[in-house]
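Chemist: The structures come next, written out as structure tokens.
Values quoted throughout were computed directly from the atomic coordinates according to the rules given, and no laboratory measurement underlies them. Owing to the predicted nature of the structure, the values given are computational and were not obtained by experimental measurement. Cβ atoms are built from the backbone, for glycine too; each structure is taken alone.
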Structure I
Amino acid sequence: MNGDTHRIRRSFVIPLTAVLILIIGLLALSFLAGTPTERVFLALVLIPLALVWSESLSRRVSIGADGITLRKFLRPKTLRWEDITHVGCLVLRKKVYLLLTTGRGFHILSNEYERFADLARGIATHLDREKIEAEVLQQAENPTRNPANIAAAWVAAAVLAVLVYLKLFPA
């Protein structure tokens, strides 16, 4: 299905990648000069972080003439336009979720995707108006921005960079 493809925003993936690299660096440094507790803790942090990172890199939403394809880590799913019975919108503070309902369940898209307004607009243009909540159309025209996750990832990267520096150059 060819069409408009949306990924998780690079402005989130880049600092998340930096955090992952810094955690791996700290783990490597802990094997040179660290405690077993430190190694276990960093390994326990690394595992879910690596999963979130790989999921963030692999997520894609493609809008085509026949339907919408949702690609998650090892789980592609194609929905035909006629199978979508309702498109709802849930706004929680600065986080927005589009809810695509089908006869077999529902699928959720968040405003972490790049060009979220184009994504909402693309979905809305392929469906009948009565299937779409007014809030979806509002998000297509004036999307809610959520910079909190990006800021948190950059803060985490900065803190980890300081920890790596302190590990490399102890006082």
Structure II
Amino acid sequence: MDTVVGVLFASSLALGVLLISLIPSYRSELFTILFGDILTSSWPEVWLTAGSCLIVIVFLIITRKRLILNSFAPEFLSIRGISVAWLDYAFFIMTALTIAVSIRVIGVILMTGLLILPAAIAKNVARSFKKFMWLAIGVSLICTLLGIFLSYQFNLPTGPTIILVGSALFGLTLAGREK
């Protein structure tokens, strides 16, 4: 239920921004701060984003098994002498890095949608944790690329379009799961 609330929050917010952007007199600077604009990113921002992505990916590859164990059986890690607190702090730092770097590109508010939607969609479809992880990555790529394409084709704000693509996909997977 919490997932659905998060998805509805991000979806309604994205739809509101999309509709407001269709009004000719709206102020785009405020929306850029709150909702980002991936299409106006500078090359230094692109390189910063790519570098932080590389750092996070390397961290996840190195700590993957420990992170999974920490999610399901933290006591097992403690018994083996692995610091659960260190792992938690490192994971939170990687999450904070991702959010801080992504804010300029997708905005403060819509970051929530991109944190929730890929995992929510993958949860509706995947039958194993490994498939869940890969599916969440794939879904985020598909939603982002399709959202950018649709944004460009129909002259819509990019961030909300990406979120609405993810929201539509979530609705489809939720309907498919309940059959």
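Chemist: Work out which structure the value -17000 belongs to, where helix-only ellipticity at 222 nm (-39500 (n - 2.57) for each DSSP H run of 4 or more, over all residues; to 500) was derived from one of I, II. Walk me through the intermediate numbers first.
Modeler: On the way: I: -17000; II: -28000.
Going label by label, the one that fits is I.
Chemist: For distance in nm of label points 7 Å out along Cα→Cβ at positions 35 and 67, which of the structures I, II scores highest?
Modeler: Values: I: 5.4; II: 3.0.
By distance in nm of label points 7 Å out along Cα→Cβ at positions 35 and 67, the leading structure of I, II is I.
Chemist: Where does the value 1.6 come from, among I, II, when distance in nm of label points 7 Å out along Cα→Cβ at positions 43 and 163 is the thing being computed? Please list the in-between numbers first.
Modeler: Numbers: I: 1.6; II: 3.2.
Corresponding structure: I.
Chemist: So Rg and Dmax of the Cα atoms in Å, computed for just one structure, reads 17.7, 61; which one of I, II is that?
Modeler: Values: I: 19.9, 66; II: 17.7, 61.
Label of the originating structure: II.
Chemist: Give the label, chosen from I, II, of the structure having the highest value of relative contact order in percent (Cα under 8 Å, 6 or more apart). Numbers along the way, then the final one.
Modeler: Values: I: 26; II: 34.
Of structures I, II, the maximum of relative contact order in percent (Cα under 8 Å, 6 or more apart) occurs in II.
Chemist: If semi-axes √(5λ) of the Cα gyration tensor in Å, for residues 51-138 alone computes to 24, 18, 11, which of I, II did it come from?
Modeler: On the way: I: 20, 16, 12; II: 24, 18, 11.
This figure was derived from II.
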